[in-house]
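The data blocks that follow each hold one structure.
What follows draws every value from the coordinates through simple rules; no lab data is involved. Keep in mind it's a predicted model, so treat the numbers as computed, not measured. Cβ atoms are built from the backbone, for glycine too; each structure is taken alone.
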Structure P
Amino acid sequence: MVVQSFLQYIRFEKRFSANTVLAYENDLKQFFEFQKKLYEVEAPSDINQSMVRSWMVSMMEKGVGARSVNRKITSLKTFYKFLLRRGDVKTNPLLKVISPKVSKRLPVFVDEAKMKLLFTEVNFGDGFDAIRDRLILELLYATGMRRAELIGLTDERIDLYQCQVKVLGKRNKERIIPFTSKLKDLIEEYLIARKEIAPFPNSFFVSSKGVSMYPKMVYRIVTERLSAVTTLDKKSPHILRHTFATHMLNHGADINSVKELLGHANLSATQVYTHNTIEKLKEVYKQAHPRA
């Protein structure tokens, strides 16, 4: 019962996204199933640091990556902070638990030349699907929005007069992202094509049958279209978010502005993209400096 109270707390008070709430729920379920099986313990107040460490070791022995383990530990920490505030537990078993080190990974992104190739040379085909697919790729690259934010778009959130889109991000935070007149033309073309399929749609993007887009469909569209220009292992919608941020910074955009466009809560989340910029500078230096 206390877990359900916690889930309601992060959903309605902390305003976590539905996906995050589901992830926290799964993490807690796995954790307490492990404790019940190994230690025959169910109550959160009976858990100690040793038990938490055993769970961590068990996951890592099964091949769960350090990044995933850290995310699950974060779920537990948030849960026990909640219990402490309510007085359900007297001590926090996560207090001295050290999360495994995670190797830093640079965000993967698509090269500028390949993105240009995608929009100038690749044939998207004809018909509604082609118009919609192109708009999805263009919109993700032009705004850096997340897949969930794209799926959550409605007609009311797109302002064609001012060329801007209002995005509902994590924790229901809204932000406004501008777009170009070129994108405006694509949106208008899509709206005309969509009218014949879905005169009164529930969301901005729909399938050829007129139903709202869903995550796997967006993922499939982006993956298939990017496959025409890149051999990257990852071709997800999030790669276009990385690409947007990297290209913006490479062209001199202010990092705080990029932070606002991405909807990051902290600047540190945006700074990771500056590493790509530095790597590009190194390449330019090696190619241009006579003694490099």
Structure Q
Amino acid sequence: MRFFNDYIDYLRFQKRYSEHTVNAYRNDILQFAAFLGDEDHRPGWEEVTDRQVRAWMIALMDEGISPRSVNRKLSSLKSFYRYLQRKGVKADPTAGISGPKTGKPLPAFVRENEINELLDTWEFGDDFEGQRNKMIIEMLYGTGMRRAELIGLREEDVRFGERIIRVTGKRNKQRQIPLLPELAEKLEAYLEVKREMFPGVTWLFVTSKGKQMYPRLLYRVVHKYLGLVTSLTKKSPHVLRHTFATHLLNRGADLNAIKEILGHANLSATQIYTHSTFEKLKRVYKQAHPRA
């Protein structure tokens, strides 16, 4: 097919996409070509119409292909036609075509009884790593901060006298998170151990060698301990952020206040947690109502 092999080479050698990604693009475009007909009878790329693209999308959905996968295939075709336009092919039948809507997955969160079981009954160990690991879970669940925000914390960001934590979020935007008395007490105890082990190191969370905590280590810690109490597929630091927000909302916290604590730029980003609480209400209704 004209231009097709050149496009695949462009993805591989100029865009430097992985072989897996290149194969995905190749298969999506070949699938569309097969839909148009056999090689002797299908139209040229410049002759394809938007109606044919839409018909392909409908056929995919009729086969049970998920909206997310259909959107990915459409994205592959759009990318190919952008390449063709740079090669002088003026027609772009994908222009103006939008993919099917995909429902946003509800944020995964740990149940209250599960997080309480983890923090109140499980042993983390009395050594530095054990105390650090428990403090990581306490901080993520107690503040709702992002992974990068936790990693970037220094000792001076914790203002015990003011009962706040100063956090640097996305685009270096700073905000303040309330530091609850119980969390402050646990944090002070952790800092005593950490300062004795690594005097002069100002990072709040460090490795066993006193270096700044890194993302992969943080993920491993959270994944390990959440795995003790929950069967969730995702067991990442972000799940604890979702858990923080969901539990606050379930207990009547104001949505705007949660927005400020999480550092969301828009309320719409915070409103996704209302869906989680609504799902909980539906379950309660279904279990309790006599005619449900």
Structure R
Amino acid sequence: MKTYKPTTKSRRQMTNVNYRGVLTTSTPLKSLTYGFRRAVGRNSQGRVTTMHKGGGHKRLYRLVDFLYDKKEIPAKIRSVEYDPNRSAFIGLAVYKDGEKRYVVLPKSVKPGNSFVVSPNAPLTTGNRLPLKNIPVGTFVYNIEIKPMGGAKIGRSAGIFAQVVANADGYTNLKMPSTEIRKINENCWACVGTVSNEEHHLENYGKAGRSRWKGIKPTVRGTAMNPVDHPYGGGEGRQGRGTKRPKTRWGKVTGGKKSRRPKKYSNVFIVSRRKTGKNK
């Protein structure tokens, strides 16, 4: 991690990933980028459904390949690049037939390294295989939920899932959340751990840096008026005053199970994720 001299109060705590020692280029490939407008917490009707999102620096979208539909064709990593739309590093993969695609890079991969998408690929970092061909104990990322549906799980910086068992047409994976889940053995996954594992150690240091990222301030419920929040009002600092923690709209939070009892994917969960002190 990169630290700074404490020239100001905010600079004292600020830390950052040392990009200079990792990234090899600062300009993305133009043919694999396009402009877009972020949803900033709003749904298709324009209503805010996720609070505290908006603003931030304008971003250029990099078209990242999560489908990996070019099989049996070796590809070589040409560059390691920063992507403002995700926490992991991306790399420009040049396939042997000349096609170029962006992919999420695993840990310790450098320009010049190669990978292949094949059922018979060796178990080396970056290669992509069906889950049924990956032995127990292997770390994987970019995992499909449905065969040929594209990578959906394990795409964030420093994340990995571990193969726990292979039986009865399913592979048991231990997720980053500690949940153990069954996934069809014909789904594909990449071998390794996602790059930029120091991302979670970053300290923004000042409020302005959060605004650059598109994160808006969060107001405490106790600082509001009674009309605005169940915790609002009172002279000076008050206790919560309610038996269970609530949101602004009175919905119980903090320990309450939010998963639907009849959700279709319940049958695939072998062990629920551990929360609170149990974690």
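Worth pointing out:
- Given 4.2 for distance in nm of label points 7 Å out along Cα→Cβ at positions 30 and 262, calculated: source structure among P, Q, R: Q
- Source structure of the calculated read-out (Kirkwood radius over Cα pairs in Å, for residues 54-189 alone, 19.8) within P, Q, R: Q.
- Largest in distance in nm of label points 7 Å out along Cα→Cβ at positions 62 and 254 among the labelled structures P, Q, R is structure Q.
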